[in-house]
Structure P
Amino acid sequence: MNSSESFAELGALINLIDEPDETIYLKIKERIISYENKAIPFLEDALEHNLNQLPQKRIKILLHKLRFDNVCVELSNWYLLGGANLFVACMIIAKYQYPHLDENAIKEDLEKIKRDVWLEFNLDLTALEKVRLINHILFDVYKFMGDRANFHAPVNSYLNTVMESRRGNPLSLAIVYLLVANLLEIPIYGVNLPEHFVLAYVDRHSDIHMSTPEKSNVLFYINPFSGGTTFSRGEIDEFLKQIKIEASPNFYMPCSNMDIIRRLLNNLIFAYDSTGNKLKAEELKMLLAILK
């Protein structure tokens, strides 16, 4: 079947989407789904122009199914390719909730922040001075801050909404910080600390995979949720005592992008569970299972 024939069939199938016989409708649904991405613009157009309740409901279900399948495939591909690009994974997760987000606009926003930092940069800056400069641009100029009032709200976990509102939770603000640091080639990494995700500034001349907490290559830690304040290993020790969790090497050392995205998905699962949105929580658990 050539393209024009397949598009004609797809259009005809969508015109039959209000079929009252459920058995026949299920066959129509399966055939539409078989078109995968090709069906999405046709369904979007039908949704815009069809005001009847039954077709609208069915079109929304089909669109969600196709978009969710896309997110699953894209996340699986990211995982299989090694999970090197944190921005790509954040966009995949964001598209789960916001399928029409403008990825280029978010890239441009991050590049603008990076450029503003770079304009004040010089090679003689110490690690602490570099962090103070990033802090100034992110938190004083761009006004990013922790959202303490709606800490667990889902919007605080999606990169596009965090970039728009300049509000986030510890993990999402750390992701913004990491993405800017990566663009500047500054050796800052995520640290998977329980209950509060933080960052580590690593000695550029050491191997982050060979170090242990006892022979740490971490120069200091950064807390983006509190405006980029810096702290030492000893303060992690104290924090773990306060929350009554036994210390583990993983709580002090840089983690992978995979760990970051797993934590992002867990945050969203908790957020939707807390609001009673069990469907979204279950779908996000399916995305999390891809990374295990």
Structure Q
Amino acid sequence: MKSKYLILTLTALLAVCIVGVAPLSAQEKVKYGDYLAQLQEWQQREAAAQTRIAQLESEIAELRARLDELNQQIDTIMDDVWRELGTTEQGLQNYLSELRRLKSTIEGLLNLSSGDLYRRGDEVDGAGDRLSELSGRTAAKHPDAHSLIDEINNLLNRLRDALENASPPFEVYTVSNGDHLWKISKMPSIYNDPFQWIRIYTKNRDMIKDPNLIFPGQDFKIFKDVLDNEHLVVRGEYLSKIAGLPQVYNDPFKWNQLYELNKSVIEGTSNDANVIYPHMIFIIR
């Protein structure tokens, strides 16, 4: 009897185990199927990506070949451009730098006071000459250079207008009957010193051929200051000493250059390069 109950009990337990295990096995089969499906999808996507990568690499190779071809065309065109401009890329950059320096010089002159600008009028002419020289180069055809030249031209026109309206750094004295350079120089309104007559002579050489002979009605420019490109001779100086000054040539052996520039003034008073007088005004270049 006990054996019968034992068999029934074991049979019941086995049935319970079989019923309990069956759902887990089905669930595992479902998950495994999803995994296989997802894996297949990933494999398909990877294959598609590899195909697309191959296509893109082919397109990139074609684009690089096209880029190389375009670069060769550009190089050929630029070679023609440089030949037309008569320069090189570095030469153009150097040329543009020269133009920019000239522009900076003109802008500096525009910032001067009226009197200072008048004194440096020769630099305005020099800037105009420099622009003409630069504008005449074949590199001026380049668009960057052409634009910069237009800017400089506009600035130079403004500078010339400013110079035309600048106040002169001198007064004007009109010669009267009985006047002579010694007398004029002695006047308190002039130099209050008769020995400075030679300054009047020096600065008005275009009208005074003989310092002993002046005429009523002549208008003399009376400069109270020495200009930037001038030297006022003082007592004890001689040509080589002046030439050796740092603000002149810093080289006493250039005295002959100083003499040639001021030959008319020196010969008009002494006819001797070894004899110069205080208050002479020498041009320095």
When P, Q are compared on FRET efficiency 1/(1 + (r/R0)^6) of positions 67 and 251 (r between Cβ atoms, R0 = 35 Å, to 0.05), the highest value belongs to P
Note: helix-only ellipticity at 222 nm (-39500 (n - 2.57) for each DSSP H run of 4 or more, over all residues; to 500) at -18000, derived from one of structures P, Q, originates from structure P
Computing distance in nm of label points 7 Å out along Cα→Cβ at positions 187 and 219 for each of P, Q, the value 1.5 comes from structure Q
With P(r) over Cα pairs in 10 Å bins from 0, in percent, for residues 163-202 alone computed for every candidate in P, Q, 27, 49, 18, 6 is reproduced by structure Q
From the coordinates of one of P, Q, volume of the Cα convex hull per residue in Å³ came out at 353; that one is structure Q
The highest value of distance in nm of label points 7 Å out along Cα→Cβ at positions 147 and 235 among the shown structures P, Q is in Q
Ranked by distance in nm of label points 7 Å out along Cα→Cβ at positions 115 and 139, the structure on top of P, Q with the greatest value is Q
When P, Q are compared on mean count of other Cβ atoms within 10 Å over residues 131-138, the highest value belongs to P
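Readers should treat all values here as calculations from the given coordinates under stated rules, not as data from a laboratory. Bear in mind the structure is a predicted one, so any value in this text is a computation, not a measurement. Cβ atoms are built from the backbone, for glycine too; each structure is taken alone.
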